[in-house]
Structure 1
Amino acid sequence: MNHLLTEAIIFAAKAHEGQMRKFSKTPYILHPLEVAGIIATMTDDQKVMAAGVLHDVIEDCGVDPAIIKEKFGARVAALVQSDSEDRIDPRPPAETWMERKSDSLLMLKHTKDMGVKIMWMGDKLSNMRSFYRACNEHGNEIWQVLNQKDPSMQAWYYRTIAEYLSDLKDTLAYKEYIFLINEVFGQGEQK
């Protein structure tokens, strides 16, 4: 395994120590590891894989982006920041959900960086896998643990991501993502 990826895994494991996933109550670190595994099906770029492992350390662990840049380089830091929402706003996350998602989607819509797109694909496919499992186990009450409790808004967000990641439509990851969106949210409109 590449030294960069190994260091990213160690760093992320320490940063996420004690955190659990909302639905499964499994150790949180399993999510970024799954993201890196999904990324590895689309690219052999170790920086993108490392960023996938680190993608939530700024947003969910409060790690300073400058530390990511210092330890892992500018490219990894930029990739991680592309998938990190601004949580500086003092309002509750439920109140800022639409603003944060809209800002993130705007960035995704305009990026030409395939590394960013691949990392987002890994993250969002992992999330859709979690939603699918949780919906099958618990039904629609799963949405109540999220900041956005309206499944139609979640559907809008994940379908818009699919639209903006259509450059990846020939990958198995993208095809699985579309399948899971349709399973979780229904067939809906396809673009």
Structure 2
Amino acid sequence: MERTLFAGLLIGFASISLGAQPIDTEKVVKEKMKALSWFVGEWEGEGMVVLPDGQTAPSRVREKAEWRLGGTLLVVEGIGVRPDNPADTVHHAFGVITYNPWVKQYNVRAYKSDGLYVDAPAEVLPDGALEWRIENPYVGIMKNTARLTETGAWVETGEQSRDGGESWNHFFEMRLDKVK
């Protein structure tokens, strides 16, 4: 029975792929990911996050972004610490960004230090910025936008809307300069 089921699945996948137009997925993904090449490197700068009590916490931020799997994944890790106490972490996140050629969509999978993660659809905006959004019934819509400025700085903002996108509140921002 198990062999029959396994064989049926293999035949099903084979027939789907035979009926589909051939696509060089690696080539397509690498080409789309080139739009994000400005992220690659090591960055340092200042950040701010709004804490649950509404207070803001400044941070000294360090981000590192690098290609993985031959340029099909962009891996980004960022740590923000309090400027007056580097042992106190304000935020620590790890993200994986890629492009899915089958659905023609970028995706950001971002992990926080508490182990929670989100899968967020993303898009490259006309100015080259990367924007990703998540919708959650508890927090509304949250969007992050990361862009490279004319002066070569990485500026990222995080915004939240509880009214379907009519108004936005900042909860995070950072401005980083490339150090490597």
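Please treat every number below as a calculation from the coordinates, not as lab data. Computed from a prediction, not measured in an experiment: that's the story for all the values here.
Side notes on the structure shown:
- Source structure (of 1, 2) for log10 I(q)/I(0) by the Debye sum over Cα atoms at q = 0.12, 0.17 Å⁻¹, computed value -0.56, -1.20: 1
- Source structure (of 1, 2) for helix-only ellipticity at 222 nm (-39500 (n - 2.57) for each DSSP H run of 4 or more, over all residues; to 500), computed value -20500: 1
- Which of 1, 2 yields 21 [relative contact order in percent (Cα under 8 Å, 6 or more apart), calculated]: 1
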